[in-house]
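Engineer: Got some structures for you, see below.
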Structure P
């Protein structure tokens with residue numbers, strides 16, 4: 001619900017802040033876990049693929065929470081079809097809407113584009129020019145004790161996130 005609250009209550013202020021409160025913040029903890037557990041994996045990409053939605057700080061529950069928050073926010077805040085939260089939650093889980101949660105996530109947040117997942121994740125993790133992204137990323141890195149990382153690690157993590165989401169969509 002923390003991610004949902006960030007989405008709903010940040011208003012029009014910043015998509016960046018909403019994303020860092022959810023999946024982007026979890027990608028930062030993935031980078032932290034990749035470094036802490038590097039010896040357990042064959043490569044940084046292998047580490048990111050196995051960590052995202054599976055183990056350590058970015059568990060499957062965290063991934064579901066991030067994805068479901070965006071999907072529920074879409075149901076409760078979009079135009080004339082907006083539903084009360086309790087109705088949206090009931091329908092999402094009891095009508096099996098959650099069975100295609102990853103497809104909904106990609107459609108709701110990334111306009112149906114897997115490539116947009118990579119490009120936005122990589123931008124959030126690596127840009128040094130955006131006056132909104134840079135201080136938000138720094139605040140989250142400090143909050144999660146994430147050390148500096150290379151641009152390549154940011155790209156690898158973004159690619160793995162995109163690939164994990166694609167695998168989840170295929171299995172729906």
Structure Q
């Protein structure tokens with residue numbers, strides 16, 4: 001069996017893992033028991049946070065244009081857009097979807113261990129891999145070390161890390 005560890009950018013444009021062909025294929029292969037999918041707790045939180053930020057950004061854009069349209073309408077006219085869901089409701093749906101994938105055994109969440117912190121701090125100070133001059137590297141290192149520790153703890157063969165960069 002192949003063990004597939006996902007980075008957050010794999011889910012950025014398709015956080016529900018339903019629209020993108022590759023994401024649907026990964027979930028389908030996990031459903032059939034041909035692969036095991038993993039995301040770290042950090043990646044899960046990052047996916048949810050990015051989803052919420054992007055939704056807020058798009059909602060603000062819609063509200064801006066809705067305001068411009070409303071200014072053109074007669075005084076008692078209702079706004080042209082009927083809001084049926086809030087950002088919070090969509091975030092709740094995403095959390096539910098990820099929990100559903102986890103409950104069905106299609107997605108495993110890899111917790112990070114606080115014991116790795118001293119080594120990460122040391123590597124960060126000395127700029128040892130995976131550290132360079134990037135901003136998000138500490139978070140990335142937590143994700144990476146969580147996956148590495150998980151693989152060694154579970155003695156998993158045939159592991160791959162999926163990243164879109």
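Nothing in this text is a laboratory measurement; each read-out follows from the coordinates by a stated rule. Given the structure is predicted, the values throughout are model-derived calculations rather than measurements. Cβ atoms are built from the backbone, for glycine too; each structure is taken alone.
Engineer: Of the structures labelled P, Q, one was used to calculate helix-only ellipticity at 222 nm (-39500 (n - 2.57) for each DSSP H run of 4 or more, over all residues; to 500), giving -21000. Name it.
Structural biologist: Source structure: P.
Engineer: One of P, Q was used to compute FRET efficiency 1/(1 + (r/R0)^6) of positions 89 and 105 (r between Cβ atoms, R0 = 25 Å, to 0.05), and the answer was 0.95. Which one was it?
Structural biologist: Derived from P, not from the others.
Engineer: Starting from the value 1, 9, 17, 23, 20, 15, 9, 4, 2, 0, 0: which structure in P, Q was P(r) over Cα pairs in 5 Å bins from 0, in percent calculated from? Don't skip to the end; give the middle numbers.
Structural biologist: Numbers: P: 1, 9, 17, 23, 20, 15, 9, 4, 2, 0, 0; Q: 2, 8, 14, 17, 16, 13, 10, 8, 5, 4, 3, 2, 1, 0.
Derived from P, not from the others.
Engineer: Quick check on the output: 29 is relative contact order in percent (Cα under 8 Å, 6 or more apart), derived from one of P, Q. Which one produced it? Walk me through the intermediate numbers first.
Structural biologist: Details: P: 29; Q: 37.
Among P, Q, the structure yielding 29 for relative contact order in percent (Cα under 8 Å, 6 or more apart) is P.
Engineer: Next up: Which one of P, Q has mean count of other Cβ atoms within 10 Å over residues 97-104, as calculated from the coordinates, equal to 14.4?
Structural biologist: That value comes from structure Q.
Engineer: Compare distance in nm of label points 7 Å out along Cα→Cβ at positions 25 and 121 across structures P, Q and report the one with the greatest value.
Structural biologist: Evaluating distance in nm of label points 7 Å out along Cα→Cβ at positions 25 and 121 on every structure, the highest lands on Q.
Engineer: Comparing distance in nm of label points 7 Å out along Cα→Cβ at positions 81 and 113 across P, Q, which structure shows the greatest value?
Structural biologist: The structure with the largest value is Q.
Engineer: Quick check for you: by distance in nm of label points 7 Å out along Cα→Cβ at positions 17 and 33, which of P, Q is greatest?
Structural biologist: Top value of distance in nm of label points 7 Å out along Cα→Cβ at positions 17 and 33 goes to structure P.
Engineer: When distance in nm of label points 7 Å out along Cα→Cβ at positions 41 and 73 is computed for each of P, Q, which one produces 2.6?
Structural biologist: It was calculated from structure P.
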